[in-house]
Every structure is written in structure tokens, then in C-alpha cells.
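Every read-out reported here was derived from the displayed coordinates using simple, explicitly stated rules and does not represent laboratory data. Bear in mind the structure is a predicted one, so any value in this text is a computation, not a measurement. Cβ atoms are built from the backbone, for glycine too; each structure is taken alone.
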Structure P
Amino acid sequence: MAAWIGGAAAALAVLAFVIFPVALGWALVHPRRAPVDTTPAAWGLAFRPVAFRSRTDRVLLSGWWIPAAGKSPLTVILAHGYGDNRLDASVPGSALMRALHAMGANVLTFDFRASGESGGSEVSIGEFEVRDLLGAVDWARRTHPRQARRIALLGFSMGAVAALMAGEEDPAVGGVVADSPFAALGPYLRANLPVWTHLPPFPFDPVILTLVPLVTGLDPAKVDPEAHMRAFGSRPVLLIAGTADRTIPDRNSLALAHAAAPDQNVQLWLVPAAGHIQAFRRQPAAYLAHLYRFLRRLDAAVAPPPPVGALGLAASR
């Protein structure tokens, strides 16, 4: 009897070490949806709700089209981070949208699959979000061909990764701003998974990294923007990273910059003491200045950014 009880206890312990991390890994790709609880009207911007399909697998996505006041040929498509939605409250997205509108750009913002009000049930941390972003490019070019003659992607964290990969794939994208991206998902997870799980690396990381892809069908090896950096050619890329980012350390953006060819238009801005996707909040005036210079490469008629005070922002300390 004692041997049976001991064996049962050992079996339960093994199951616990497997079931618990797998359940946790499952939860990471099925995060709770953040509610879309306001609209651009609350910030004084005219907009209209839009819906479109992702490229390839046709997931229904929900977003907003915020037209420029004039006849701008430039559209900036925003790509939010993991666990967030089109509002990108951590950035903060509302102030950034107002700034882009004041600079004369059209803005398209939307919820990735399994986020906000969009369809889908699984967040892939970049693998399938590329399809969503390409669907946004398709919608803008099809629905507003004159306003989307020039397209820039501006992504944050997971959205930054999707922006780099979508921009590399579609030459209709004129340039990409990637704020706090990781260089490659597989190596990133192997080095940083405890940041997300809050569990010791051993024995949980090997179980999660081995079993969760089998359960979900996701392949971290397919999320590798570093491998595609040279495909941008002459199109501009701006990489932004905070030196105090503990979620996706700045060495990821350094690796991405290093992966580009020496003659490519790739710039890296490291923001001292900024945490994860906190560069805009930390240094709003400098952030908008960098964004202005970047967008002028796509459209020389872009207006200078508005004063930071007009956006209700001040640099944090």
C-alpha cells in the first residue's frame, strides 16, 4: 500500500509539472481581451469604425479609420502589443494618434486577432499577427487608394515584430517604426520566458517550450524578424528601445540593427531609463521629433509635431 501511495504521489507530481506549465502556456496564447472602452471622438478626432479580413486566413478584424484633415497621401497603420488593443493605453496610443493626426497623416488602428473586438481565439505572438497587419495594408490600399499611396507601419512590442515581418513581406509598405521588438521569438523565449510565467526556468521552461507548440500549433521559429532585416533594401526602418526594458531588453533591437546591411536606412534610438514601450511616455518631444523625421522620408509635406503640452503629456522621471 505504501509503495502504491508513493507511486501515485510521484505520478501526480509529474503530472503537476506537466499540466500546470502547459496550462500556463495555453493561457499566454489566450490572454484576456482588453476592452475597447472609448473612441477617438473623446479626443476630438473624427473617425469611422471599420472591419476587414486578415490576409490568407480571413479572420475578421475591427478597427478605426482616422482620416487626415487634408488630402494626405500618407497612412500610418498602428500595431498594438501583446494583451492590448487598438487603444495601446500603455504607450499611450490616444496621444500618439492625436499627434499623427496633427502632423497630417491618416491613421488606421485595429485590434489584432483574439484582441479587443476582433475575431479569432489565439494570440500567436507574431506568427499570425503578420497576416492581420497585411490585411490592414490591403484594406487601406483598396478602400483609400489616394490616402494610402504611402504607408508606414508603427508597431509596439509584438506589434513591432509583426510590423517588421509584414513590412519585409509587402513592398507596398514604405517604412517601419518598431518600438521594443524582440529579435527572434525562439531565442527570446528561451532567455526570457520567466518574465511572462513568473516561474523558475527549470523545470518549467523546457516543458512549456516543448509542449505548448504541440498543443497550439504555433511555431516560434517562424517569428524571426532578424532573419529578414536585409530584405527592406532602401526602405527606412526606425528601431526604438528603452535601456531599462526588462520585458524585451534593448539587446534585441541592437541585434536587429546589426542584422541590417551597412548601407540600409536602419536607425536605432536607445532611450535612457525607458521601460517596455515607454519611450513615448518617457521622452514625448524627442519621440515625436524622431517620428517626424522618419515620416518626412515618406512624405515631405508632413507637418511638424504638435507641442507635447497640447497632448497632455510631459516627460516622466
Structure Q
Amino acid sequence: MKYDICALGNALVDTQYMVSYEFLESVGLEADQMTLVSADEQNEITKKLDEMGIESVSDCGGSATNSLVAASSYGASCHHVCRVSKDDDGMRYLESLKQANVYHKGFGEEELSLPTGKCLILVTPDAKRTMVSMLGVSAFMSTIDLDLEAIANSKIFYIEGYMVTSDENFEAVITVLEFLKDKSIKKALSLSDPGIVLGFREKFEKIESYGIDIVFGNDDEAKAFTGKDNLDSAIEDLKEKSFISVITTGADGSIVVSDGNKDIVSGEEIDPIDTNGAGDMFAGSFIYAYLNGMSLKSAAKFSNFAASKVVQTFGPRLSKDGYIEVKNNIQKY
């Protein structure tokens, strides 16, 4: 089967809460960052939230997953290489992909006594999200779990930046990039988190060495990726690169850097509720628009609009009708 997008990313069940900055400080978390923790550490935070009676919403997430769900909802054919366990969360996760019309390879080739990954998403009153991730079995997705046939039959191979945090995951990424060396398949990379980029710089540089075509990141991630301390300097560095850089800048919109030029694309005027999933929605929407022949600037405008709809929603995704509404507006851009 032919696919528009094949992605490699973590399969995590998300549970999302509204919290204060005081709560983040009380559990030792840095706001607006992603922290990797053990199952016990994550359970301790969940216990405190439950004791406080804070309501939550739960869904199947993961950065690449959210991007694929968006693109699939618009009509793209998508495949996800991920890994879950044969537990309740894992079965629920794969059913969620099925309902979103995303094909998948979810179970590993070998059984491990590890749970399906989970992520706590803590949203503060200013709509910023702080993530606490327990990767579980997802961290052990390795080369034997790859579906190279699906990847070879895709137009774009999309790499979730979080794949650098596990040696097994990173080896799987490099295996695919080696496999794609003599193929015309486009390669896209999400930077995912500024702390991850800074902590695993050599791995990102190795991925870049394989000839990436599109890089997605927010302004902080762009600075971390280029090693610059301000966005203007980061953009000047990215102008020298052969790939397309797409930088999201929050309420200001986004910036597209390509062929030595930059285009500033204004954002939508909205009242934000929750920024979780906005970057994922942007990337999935941009790739869909790009594959359908839209100019880079028009793709960014459409993606700004799509991301703004997620920011006005508590949770990383839209309803089925929400995606349809976004898709129906694509002709405006």
C-alpha cells in the first residue's frame, strides 16, 4: 500500500490536568518542558493530582501520533511505526489509531514486561503545557520493530525528535535513514523540545547529516538546534541550510526559512486555552498541505489556522467535526 506519511514516534496514553505554577514547583518540574520519569515517579505525581481532586481528560497521544491523526483526518494515507504492550492501554491505543484511519505496527517482535507509555500533561493558566513522560515499552522500539516496506512506500518519512532519548529508538531512526539513502523519499524531523535538543545535540546532528528535507520546531527549539541565543541569529544560521525550516512562534504565527530566505506568516488572533498539541497539529497540517502542492507560505498559513483551533481546545486533538472544519478552510490559504 502507498502512504503519504510514515512516522516513527512514541506511543503514549496522555492524561491532561489544569494546574498552577505552584503545583509544578511543588513536584520539582520546570514549566513548559518535557521531563522523562520512571513509572513510580509519574505515579507519585498522579497520586497528588488525584488527592487534590483535579479533573482530567485522557486520550491516546504522542507527538507523531497527533500529527498523523491530523493529516489522516484531512484525507492523507498515514502509517505509524510505534510500540505498545499488550495491556489495556496498548489495546486502546491501537484501536484509537484504527478509528483515525492510521495504519500501524504497534506490537513489538519480542514480549517485554513493560507497560504502554504514559504522559502526564500539566497545563498552567497561561495555556502552556508541561509534560511528564514515562516511555515504558515505547523506549525499546528497535530495528526489529521497523516496517521498512511501509516506509519505502511513503512520500514522507517523519521523525519525532523524542526518538533520540532512547538508544534503541535512535538506532531504529538511523537504520531507516541508512535504508533511505538511495531513495527519493522526503525526510522530515520535529525538534520536539528545546531541552531534548540541547541534551542530545550529537544525535540531532547525526540525523541532520543524512539530508533532512524539512525541520519543524518552535523558536526555543530553533535556538537550541542552531546553538544561538536569539531567534534572529538562529534564522541566519538556518538560511545556510539546504532543508526547509518551519519555526512556530506562538501567537505571532510562524516563520518559513528556505533557500536563504525567510517568510513571516502571521498567526490567528484567539484566546488560548491550552497549547498542548499545537506544534503536532501544525506539523501534520503543514505536511498535508505541502504534499498537496501548496506553497510553503500558504502551507504555513493553513497550519497556523489549524494549530489555533487546537490551542482553543483543552487537549491535543480536535473532534472529528473540528478536523473537517479545518480542512474546509484550506482553500482560503
One of P, Q was used to calculate Rg/Rh (Cα atoms, Kirkwood Rh), giving 0.93; which? Q
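If you work out distance in nm of label points 7 Å out along Cα→Cβ at positions 105 and 249 for P, Q, which one comes out largest? Don't skip to the answer; put the middle values down first.
Working: P: 3.0; Q: 4.0.
Comparing P, Q, the top value of distance in nm of label points 7 Å out along Cα→Cβ at positions 105 and 249 belongs to Q.
Given a value of 1.27 for Cα Rg over 2.2 N^0.38 Å, for residues 89-168 alone, calculated from one of P, Q, which structure does it belong to? Can you show the working numbers first?
Working: P: 1.10; Q: 1.27.
This value belongs to structure Q.
Work out which structure the value 5.2 belongs to, where mean projected area of the Cα convex hull in nm², for residues 129-200 alone was derived from one of P, Q. It would help to have the intermediate numbers written out before the result.
Numbers: P: 5.2; Q: 5.5.
Source structure: P.
Using the calculated result 1.9 for distance in nm of label points 7 Å out along Cα→Cβ at positions 177 and 241, pick out the matching structure from P, Q. If you can, show how the numbers build up before the last one.
On the way: P: 1.9; Q: 1.2.
Of the options listed, only P reproduces it.
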If we compute mean count of other Cβ atoms within 10 Å over residues 121-128 for structures P, Q, which one ends up with the highest value? P
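Which structure, out of P, Q, was mean projected area of the Cα convex hull in nm², for residues 225-280 alone derived from, given a value of 4.5? Present the calculation step by step, with values, prior to reporting the outcome.
On the way: P: 3.7; Q: 4.5.
Matching structure: Q.
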